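Every number in this text was worked out from the coordinates using simple rules, so none of it is lab data. Keep in mind that what you see is a predicted model, and the values were worked out from it rather than measured. Cβ atoms are built from the backbone, for glycine too; each structure is taken alone.
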Structure 1
Amino acid sequence: MLSFASCTSRKADYEEPADNAAATTEKNKYNTQTGRKPLEKIQFQVKDSENNRGISTKLIEHSYGVAKDGKAHRISFESQSFFESKKYCAVTLGDLTDNKIYLTFDCGYENGNTTKILDVLKEKNVKAAFFCTLDNIKSEPELIARMINEGHIVGNHSTTHPSFDKLSRTEMAQEIETCENYLRENFGYSSKYFRFPMGNYSECALDLVGSLGMTSVFWSLAYADWDTDNQKGADYAFEKVTSRLHPGAIILLHSVSRDNADAMSKIIDYALKNGYVFATLDDLNINYSNYNTKK
């Protein structure tokens with residue numbers, strides 16, 4: 001069983017409405033998209049803003065390998081082992097010895113497929129994590145509110161979707177802080193999960209994100225689904241995802257893919273039939289005890 005890198009968990013500082021009716025009532029009271037009480041804006045304290053420790057800023061492009069035969073690729077395992085050895089608050093694999101899998105989506109913009117995905121997840125009672133850019137959050141407030149109110153995780157995918165290896169530590173923090181504060185003020189929601197745009201990062205970036213009390217979430221299963229001009233049909237999406245399933249899989253899909261939306265119900269049914277359980281990122285066995293930072 002993997003022992004995840006340690007960091008400080010930023011606990012949610014809101015109370016969830018009891019149901020959608022309560023959320024509607026509360027929305028009139030608080031004037032937020034979700035009906036939740038708005039949270040105070042925060043300002044990150046950037047540790048070692050000049051990187052005087054000399055942590056590497058060299059670009060690392062996340063690699064995960066193609067899982068097959070129900071087993072994670074060794075590259076995914078090596079990535080997780082690297083995070084743990086350096087005590088970075090980052091995860092690319094769940095527990096390889098159980099049947100939990102984790103469904104996540106990257107949401108840079110909306111083109112009509114997210115509603116269908118949410119409809120299927122609601123029907124199947126499956127929770128997912130949606131990593132959203134600030135542009136997506138601003139342009140689709142009703143969808144973001146639906147994600148939150150239906151029990152999904154909304155993750156921070158940055159403000160402008162830059163390559164984090166090119167940013168200073170202060171600039172990285174600002175990218176995350178601006179997105180976080182918009183969620184706080186307009187949705188009464190605080191996210192403790194971050195995903196690097198394009199999967200591009202550096203050791204310095206990993207250290208910075210962890211120091212802000214956030215977990216960097218990578219993935220061990222994905223396929224080339226983001227090109228909306230090169231969709232190949234629901235059967236193709238189904239085959240790509242199901243052939244790569246493995247215990248502890250963190251699945252990355254893109255919500256812009258029509259193929260994913262069309263195949264989602266069938267993918268979930270297949271996974272459940274084959275003994276997998278859809279868990280949430282909150283179910284990951286991450287030990288947060290060693291980092292002691294507050295934002």
Structure 2
Amino acid sequence: MCTRKYKVESRDESCSAIEAEREISAGGPPLEIIDFHAHIYPEKIAEKATQATGDFYNIKPACCGTAHELLHTGKAAGISRFVLLPVATKPGQARHINMFIREQTAEHEEFYGFGTLHPECEDLMQEAEFILSSGLQGLKLHPDTQQFNTDDRRLYEVFDLIQGRIPLLVHCGDKRFDYSHPRRLKKVMDDFPRLQVIAAHLGGWSLFDQAYEILRDKNCYLDISSTMMFLPPEQVKRYIRAYGAERILFGTDFPLWDPANEVKSFMSLDLTDKERELIAWKNAIEII
């Protein structure tokens with residue numbers, strides 16, 4: 001295992017991190033928690049891949065990104081199940097990554113796996129069909145690291161194929177780029193009303209206010225991964241209440257962040273028991 005202490009250094013002044021040395025309390029929280037936003041990599045490349053993601057966001061990752069470490073640190077924090085969200089940064093990687101995620105979900109009953117696509121895949125629709133037929137339970141896109149727009153027309157046939165069948169989870173928001181601006185996700189939802197959508201990072205990492213204005217009335221879920229360290233707790237609570245707890249999913253964004261710290265931050269939010277249960281696991285069960 002390779003768990004590290006972390007401190008955030010953000011390039012984006014509008015999204016400066018709230019730095020805190022959070023103590024990890026003994027024992028887990030008294031409710032089930034499903035992590036709806038986690039990433040793992042094959043052991044031989046896990047640390048390199050994790051560091052590359054950390055470099056992209058100017059963050060020192062807390063963990064190394066292996067399945068073993070996710071299970072170990074997650075369960076110690078009180079998390080019982082995990083949704084794996086892979087990203088193919090090159091078109092030729094999609095099938096290999098999807099096979100890896102499928103193998104991990106077969107090996108570990110705690111894992112649920114989403115598939116990945118890249119709009120430049122030679123056999124884009126064939127890969128989409130593979131995701132549907134292989135038992136993978138959703139599609140994850142990361143427009144910023146994959147360098148395409150969320151509403152790229154090349155993906156419209158894919159969106160039409162999966163709507164009503166599996167959910168789509170999209171990384172949303174980054175002030176440095178326009179690829180994943182929440183208005184692009186709104187366009188996709190307007191064009192595909194039967195598409196079940198999860199907007200990551202409260203719909204707009206580093207663009208939280210803009211995301212709320214755009215997505216507040218849309219029919220989508222939002223996760224709170226990579227959110228609680230960038231916003232004061234009261235502001236996180238206000239967003240949860242504004243969107244409605246029935247639309248919010250808990251996520252750690254492992255391996256960038258330590259699951260124990262994320263669970264503690266979530267449990268410290270001033271929420272009702274009903275709100276906490278919805279976010280921790282009930283909403284996730286509705287999807288998976």
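In terms of percent of Cα pairs over 36 Å apart, the structure with the greatest value among 1, 2 is 1.
Quick check for you: by mean count of other Cβ atoms within 10 Å over residues 59-66, which of 1, 2 is greatest?
Numbers: 1: 16.2; 2: 22.8.
Top value of mean count of other Cβ atoms within 10 Å over residues 59-66 goes to structure 2.
Taking relative contact order in percent (Cα under 8 Å, 6 or more apart) as the criterion, the largest value within structures 1, 2 is that of 1.
Going by Kirkwood radius over Cα pairs in Å, for residues 123-250 alone, which of structures 1, 2 comes out largest?
Numbers: 1: 16.0; 2: 14.8.
Structure 1 gives the largest value of Kirkwood radius over Cα pairs in Å, for residues 123-250 alone among 1, 2.
With respect to distance in nm of label points 7 Å out along Cα→Cβ at positions 115 and 131, the largest value across structures 1, 2 is given by 1.
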